[in-house]
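Take a look at the structures below.
Values quoted throughout were computed directly from the atomic coordinates according to the rules given, and no laboratory measurement underlies them. What you see is a predicted model; the values in this text were computed from it and never measured. Cβ atoms are built from the backbone, for glycine too; each structure is taken alone.
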Structure P
Amino acid sequence: MLIPTRFRHLFVPAFCAALIASLALPSAAEEPPALIPAEQFAKLPANGKLAFAPDGKHFASLLELKGHQALAVADFPGLTGKSYLAPFDGDVVSFRWVTSDVIELRTGKLGASLLDVYAARSGLAYLSIGKKSFERIPGGGYPLRLVPGSDTDVLVDIGGQYDVVNLVTGDTTRRIRGYLPGFESPTWVLDSSLVIRAGWAWRRSSRKIETWLRDSEQAPWRKVSEFDPEQERGLYPVAFNAEGNLLVLSNLATGYFALHRFDPKTSLPGELLAGLEGVDIDARDLIDARGRIDPIGVTIQADKPQTFWFDEVREKTQRLIDASLPPENVNQLQFINDGNVLVSSHGPGDPGTYYFFDTAAKTLTRWQRAKPWIAPAQMATTRVIRYRARDGLAIRAYLTLPRGRPAQNLPLVVWVHGGPHARDHWGFDSVVQYLANRGYAVLQSNFRGSTGFGEAFVRAGFKQWGQAMQDDLTDGVLSLVSQGTVDAKRVCIGGGSYGGYAALMGTIREPELFRCAIDYLGPTDLVWDVELPYTDYNWYFNKEMDRSLKKITGDPDKPEERKMMEANSPRLHADKIKAPVLLIYGSNDDRVPVVHGTAMKSALEAAGARFEWKLFSGEGHGVRSTENQADLLRTLGGFVERHLGPGAVAAESASVPRP
């Protein structure tokens, strides 16, 4: 583990574990817990993503209202306030405080496709709880943060340039402009005086990321770095600290992006500030603070997220709280002006509990719960596991084990994440907990191609759909079988989007291992995945996206790659599927159009295969409504029970290859 030098000798006093001894987790139940209705897992939070305004006088959270996710705003400590619904029968998807009087809302539909996320600025609204009311930021643009020393002036992104706008008067008080030769839209880095001092951009002609730096607003730009991210290691700037030193993310040393202080003399990463071996840090992992341009900490998305602060007071507070709450929980801190700290604590068995920590008295008090109807003591436990793929590649995974059952010869559901260039995270997952509550172990594998574990790991998944990526999933199952944890004759595979594709390919490649498969919104033809003109990424994104897609999945314009893609398209190999299949699609899906599902259904019918079909009318790439989510869980649970449960007809004995 790589951590900042000055924090290596921090320790947490022994007495802190007794701060809230009454909140310790109960011991594991001897009997399995009662079955929890699907509706309890599907319900939206009563207090979701709770966050205080910068001045600490109000807080906001997400909640369910009239069948939609809405925003609630209340004063503190009075706790009186109002709720706000999104327009056009939509949802408040997320929110953030811009100032102590202004909240930015992202509105739309829960479960929206990636296109809606990229185009979400059209779904932004601004709610003022002060005297000034407006629907958009004066002058247009996207508000980034409060500027140092002000409660009303906000740094606003105007298409890659910046204005400072007073949100009370609506006046633009300052314009900040930058220019790099040969680039249209660099990513800028500002110092504490709001001067653009660094920037990075991708040059199309060389296909390299270039980093540029200058010593002052009047000084000339100089190029300090360039690298091809597809073939080389490199660095890019992300912030200036309070002392004016440039901070960069670099994978030069280990192949994993870590945070360094930049050395201008060598033009190389200098002192290591934060990093963990085997895990990347992203610019979005940096933690901002009110009225500061420099980051105050970083949360590293390891197997379990870990937060490091750049000052000893916050760092000691984090370690104190971490030692006082259940060890499986992740504790996010918001430092409030009155000296209290809001603690958002969550984990695989806890969808969210909020505490106040009094920094003077060192007392921790439970305040709210995100989903009060979910009892963490009844939830299944999750472990971080490692295993080796057949070619020796190390794979990280999560294994959730049902309560009240010995970890021996368990039925298993392999639940595969989408993307595929995404990853599973440590946290509460309704599908996983619902299945575990029914007595099934659940394996979530971050197979090759998953993000966050180094560029080489991502690239190892390129053009490996249905091949090495698929083998990684199989090898995880075989590892658990060899340990005696899983019953080799009771294994099902499923997942959403890419996970649905992997479920189908699992039954094709390993017909004797997987006894059932759940295809939830999965692409079934890789050539279609690239060529269908009405998928969102094909009619919204540019030629560079098309190039990237062909690099990742395959290029059907090349005969040998088209042949490879066809060989790994489930729609074309339905005759090889012997296990029962559940197909679940949304009628309005723009990411994986429903034709993928209907064509697979037709192919299975023609092959005489066993399958079940579920179409959610009006839903897109993800089930949105809580009613449909409950229906989805019941559908999943019923299907798995019919094929893996105690009453399932035993399949013919077959030898299963062992690692």
Structure Q
Amino acid sequence: MIAQRTNPPNQYAVVFWLSLLLVILAAVALRIQLLNSFPLSPDEGIHLMWLRLMSAGYQPYTEVYVTYPPLYPIAIEAIWQLWPTEAAQRWFSVACTVFGAIGIALLARKFAGPVAGVAAAGLTLFSPPLVEPSRAVLGEFPSVAWSVWAIWLAWLYRDAGKGRYGLLILSGLCLSASLLTKLLSPFVAVLIPLIIAARWISLADLRAGRRSPALHPAGLKPLLIDLTVWGLALVLPAIILMSLYDVGPLVQQVVGQRLEARAAYVADDAFWPPRYERGAMFVQEDTALVLLALAGMGLAYIRRRDRWLMLTWLGLAFLMLAVHNPIRYKHFLILIPPFAIFGSTVIAGWLASLRSLLSRPIDSPSTTNPSTPDRRTATRFMAVAGSIALLSLYLWQIPAALSLWRVKADVPQPPTDEVEALAFIDDVIGPNDCVITDDTPLVYWSRRMVPPELAEVSANRLISGALTLAELIAVSDRYDCQLVAAVSNRIPKYLPDYMDWVERKYLGRFHYGEDDLFFAKIDTDPNPGTPLWADFDHQLIFHGYDLPRTPAAPGDRVPLTLTWQAQTALDTDYAIFVQLRNQDNETLASADHQPYKGLAPTSTWPAGAVIKEFVWLHLPADLPAGRYPIYAGLYRPDNLERLPLLADTSGENALILGPLVVP
């Protein structure tokens, strides 16, 4: 008798992991093409600004306004220290997405076999709603990824033998990591105790009306021990990590502000329409996944095994979306793992039917069961119908998804309408000057910073009252930012009185597109890096200047900031000359200009106004090494007559600044 040949389990495991690796490599290859293709979102701008501020030494929560739990800022800051680029943050998001997809694959394999596992990873990694955020500087899917692993480890523990507390502890740690990354999946803290309880409480006994032994006082002890171990693994890391910070500001910014914003949004009449709208967007972008998931729910109900777990997971996710307010499209990412797992069961079933069809002729009846040909006919019908349905879905959806990605990828970064604003910002404020803004991507592209308290000026923060008019004015005065870019309609919408204050306090306005930049604060605190008091004909006081302390190199652009004060209302639009000279008093470079590119002329300066204005000095590419003085003063453009400098030591009504060192 010849023994039947079987494939060893290890061979199936190798095939599973190799197939999963191929899916992951294909997904990563797609993200390489799209890594920098999508517009920088406001949330990404906020996160990148956190990094810029924290790398400058500002502390999260106490100084930098951070609305995420501490693990995400810690993680992205660690990457920034190693590789301080936007691309590094995007690769971190890609790695978190792959990490989550592997967890989803393991869950699907446990639920419906290895084919389902590979299919679930593919449905996740190529889900159109996930492609853009999976390479964005966002914390949503990293949080989802950790929660998926927490569920898988708890599921393993449920089916494991005694003494496998390591799985339980790891599950608690993973969920803790999820909640410390982003408070997006707190419902998993309800799901996992149910999974743990299923180890001790038999659903079959409950359905049959029998009392489970775990419900007896003596039998309840192991369940309570399990829940205690898991709960400690969940809570202790959070306590330890939060103890590293000032807990009061942390809790207020991460939890308090969101609860206050939710209360404010709940008071709005439009509660359900945004949910319907964003839900419809999700269905439209990934119709195939939604339809497969619906079919998979039906299969799960028929096969019964672990259906309660998956349906409870999905139900809790829907409940989370129902109560979350305000609801954003990115919050729907919590549906992708259960949808992918349900959908993968359909693909696995279809492939099983197809394999059965191909492995046996349709007219070969079984010797023990004459009805086999009829079953083969049904199998063939299922395989063909499934092939047609899947092919139709993806032939319709893939071009639509590619078209959507192409449209977004064609948007230049920064957008065309902001290039003019960025050029103006670069011309009129120094690289170390700050900007008051509700559009963080604009400031990020300009390579400037915002006051740390204004690292996030979101609609949530404004509508919740976490940033008031008095606080915003106080921050604006404290940091003396020379430019206000309230261009995303958040500040004008929620704090319109601040814009009235800005129009009174800032001298100039630069209009681009449909937006305005306000500049030249008239009551700046005169605290230049290098004080140098001088009086120009009792009309203007010079308080000093800011010049980089580091040596310059030939061909460099050297930033120079000059601080002036009007002693009286001027009636002349003076030009300012800035000249780099050598020891022979020859001018090697000059930067004659009117303040703020002529948009804040001296004739508009009110009496007493303190104005800080900025200019770039372009050094010659062949400038020899040496120490070069900088001459500065004012003159009338119409006749080149210089404004007299009292107590002049230069002999030409000029201040002597510097020297500028070229090593």
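With helix-only ellipticity at 222 nm (-39500 (n - 2.57) for each DSSP H run of 4 or more, over all residues; to 500) coming out at -17500, pick the structure among P, Q it was computed from. Of the options listed, only Q reproduces it.
Comparing Rg/Rh (Cα atoms, Kirkwood Rh), for residues 84-179 alone across P, Q, which structure shows the greatest value? Comparing P, Q, the top value of Rg/Rh (Cα atoms, Kirkwood Rh), for residues 84-179 alone belongs to Q.
Between structures P, Q, the greatest calculated value of FRET efficiency 1/(1 + (r/R0)^6) of positions 268 and 524 (r between Cβ atoms, R0 = 41 Å, to 0.05) is seen in Q.
The greatest value of mean count of other Cβ atoms within 10 Å over residues 316-323 among structures P, Q is that of P. Which one of P, Q has mean count of other Cβ atoms within 10 Å over residues 468-475, as calculated from the coordinates, equal to 14.9? Checking each candidate, the match is Q.
Computed over structures P, Q, mean projected area of the Cα convex hull in nm² reaches its largest value in Q.
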